[in-house]
Structure I
Amino acid sequence: MFDKAKMLAQAYKLKKAIEAESFEIEENGVKVTVTGDQKIKFLSVNGMENKVLVDTINKAMKKSQEMAAKRMKDMGGLEGLF
């Protein structure tokens, strides 16, 4: 039981570290900042920020991740791989 609690604590710490990372790409007038947990934090096109587009993309990505998690769960999760 203790090992499971320790593993959960390590997973939480790793999750927070990944969320804290961010990456910025600027190309052809488009600038995007994405966090390590795959959320768009900033998007601009030709210097104009577009928060509506950021929110819409993040909602679509969340739905995609939820669908992938559901499919993995339906297939038995990761237990069968180890």
Structure II
Amino acid sequence: MKTVLLKIDDSIFVETEMNVLGMKISRTRYINEAIAYYNKVQKKLLLENKFKAESNLVRKDSLNVLQDFEKIDYSDESI
């Protein structure tokens, strides 16, 4: 386990202390769980941004393919 020096705002510290007391867990455990949760949220956001960027890259080609399919005349085909 790594040791980290952490400076936080007084209001955040007070709120954290109240939560820790109410939950009956250590401050270290509380902060570890908070950081783990935040990391999950950030990972999802990074993945979402990656999907959006990749979607934008293929958007033009996808529209061209769709237009090509719309040009096909299926009325001449027998079923």
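Below are the figures for this structure:
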quantity	calculated
Identity of the structure behind 2.3 (criterion: distance in nm of label points 7 Å out along Cα→Cβ at positions 13 and 29, calculated), options I, II	II
Among I, II, which structure scores highest (criterion: volume of the Cα convex hull per residue in Å³)	II
If helix-only ellipticity at 222 nm (-39500 (n - 2.57) for each DSSP H run of 4 or more, over all residues; to 500) is computed and equals -27000, the structure in I, II	II
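Only the coordinates and a few stated rules stand behind these numbers; no lab work does. These figures come from a predicted structure and were not determined experimentally. Cβ atoms are built from the backbone, for glycine too; each structure is taken alone.
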